[in-house]
Structure I
Amino acid sequence: MLQKNTKKYDLVSETIEKFMAIDLTGVGLITNLYAALQDKQPGPSCMQAAQIIVDAVRQRKGPVVIATGFPEGAGVPETDGPVGAALIARALFLGLGIETVILVDNDWEEMMVGTCRGAGLAPLPFPEDGQIRSIEFVRPVYVRTVPKDAVGCKAATDALLSETRPSLVLSIERPGANANGLYHGLGGRPLDGMVADLDQFFRNAQEQDIPFIAIGDGGNELGMGVIAEALPTFSPKAKDCGIPGRGGVGAATAADHLIIANVSNWGATGLVAALSCLLENPVVFHEPSLEKRCIELCVTFGGVDGMFMAPEPAVDGIHADEWFGLVTALRGSVMRALGHSTNWKGDSGDWRQIK
């Protein structure tokens, strides 16, 4: 384990955080979002989240439940979120030997299964008794679907929580209900009937002292209530979506720990990078080609890019080829921060120890 309060730990943590705060999309929101997060939750969010995960899994030894899926027009799911969820699930299995249950709406199952395959995982049927058991010689992931109606959704998620007894719950790019219990797109678009109410699942988990980590990029995602007070100061529709009586787009439910990045999948990659560094296991951090393949298969099985609103191999307007380069840059920078290098003699290892 990488030791906290060491120069190497601090350097790696800072490197990852700087990548998370880059305005990749050019929207101009990330600077204010990240500042608001630091005000409420100071420090390196990705490395802190990695530590929370390691501690929770080792203490509780149960699976991790990840919720994702954000609907675009006609309820079609976007690529931001599912890709990150699948890659986090891969990292959890390779780094900690723990299985993941990915929670999505019932009409997005095919998309999520395909995305998981793109991440190098083997999607398996969710057990009828809800008991997740270790399986040899496969990298498993379980996709659990829920209906969109309130009664059916609550029954399914209550059962999931009691049966799986998760170590931790995580949401990534999942709509978060506002103070009126309503869901919106960032621009104020109502999501009525398009998405199941999973806020109640995460609040229920918190009531049972199960840690809740969230990843978001706009302020309307589940868990972003951490910065609810600050959002209206720089995001005009956070308090008023523009439709009388509905309230704003800002999410009300607050996670126990929040990661904010310019794109939620980018936040997931930052978390994977942090987990890889914390465990000192480079295998945990996926190769860039895997992220690109994951995006492509998400689209193949029903996902759309959230900027183009079409089945383009992209995330928030950033093409899969560009993501390949971004992951290459982050992975290279992190490995160098850890000291992985080769000197003029061909010696490898921590260059700071080479005399």
Structure II
Amino acid sequence: MSFKYITRIPSSDEIKKMIPIDEEVGKIKAIRDRMIKEIFTGESDKFLLIIGPCSADLQEPVMEYISRLAKIQEEVKDKIVIVPRIYTNKPRTTGEGYKGMMHQPDLNEAPNMVEGIKAIRKLHLRAIRETGLTGADEMLYPGNDPYVSDLLSYVAVGARSVENQQHRLTASGLDIPVGMKNATSGDINVMLNSIKSAHISHTLIYDEHEVKSSGNPLAHAIMRGAINQYGRNIPNYHFEDLNQLVEEYLKRGLVNPAIIVDTNHANSMKKFDEQPRIALEIIKNRIYSPTLKKHIKGLMIESYLYDGRQERLEIPGKSITDACIGWKKSKKLIYDIAEML
């Protein structure tokens, strides 16, 4: 055998019984889900900001960050819906390094997947109870979804996962928006095929059952830039890129042709502090173009308490994965966006 069996992973039902939601949390999520859904269907003209750390590493600084977001949300609620990034799984290009809270809930200890599953559920639940904000997470592993499906209001499928069949089929059964990132090559056809797949019904294995999905009309595009054959970053947030995506969307007749733009990753050329400039350029293009205003529903921004990143966790609230803009810049950016909308 190539695998050493460590411990049995509890079922989603078992975990949910250990860490249940209450009626109040359920009500908050229902209200938030409706608000966010209406942005994608065009029933609301509010703007979506999916903002937060590259990875949720420690519960306390993450909660401090979300608590600050909640205060700003109240101030900009007429124009913006804020969804905190609570990314508890971190894709690694080579498989090395910190893989997120689900793998390693205690950074000083060895990976522990059972405790990690409990930790990510507790974090998402705590965020809702203490701040009233429901979060976004990345569907790095489709098998994780049943453990947090009653807590999330937004799911992203990453650039390296967007071609994967199980991600696409799982997305087709979710009743919240699922953002499909363009592939790292930049080929938007891969992303559009994934969106189409998520829009339609499928039979698949989910949560230890054979299930039939309903199809998810809220699946949409996330533009995150690309990497060419020489390893160079290629942004795709510019006016021409986004108009071309709208054209391709419409050619295919896809419902709710919505776009979220990721201001970091290849779009920022890995220069995290370019994110405010990029965000405001996108808002200006939205103002200029009725087409882009209609289809660009929001931004995805990597932000934490402190600027940059660190190799080891020495400063809580500073990223140990991708570099993020700090709180001061993040706060100003949110206010600037609200003023322009």
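Every number here is computed from the coordinates shown, using simple stated rules; none is lab data. Since this is a predicted model, take the numbers as computed values, not measurements. Cβ atoms are built from the backbone, for glycine too; each structure is taken alone.
Quick one: semi-axes √(5λ) of the Cα gyration tensor in Å, for residues 161-272 alone came out at 23, 16, 12 when computed from one of I, II, so which one is it? Don't skip to the end; give the middle numbers.
Details: I: 23, 16, 12; II: 27, 16, 11.
Derived from I, not from the others.
Given that FRET efficiency 1/(1 + (r/R0)^6) of positions 289 and 321 (r between Cβ atoms, R0 = 30 Å, to 0.05), derived from a single structure, equals 1.00, which label among I, II identifies that structure?
Structure of origin is I.
Using relative contact order in percent (Cα under 8 Å, 6 or more apart) as the calculated read-out, with 24 as its value, let me know the right label among I, II.
I
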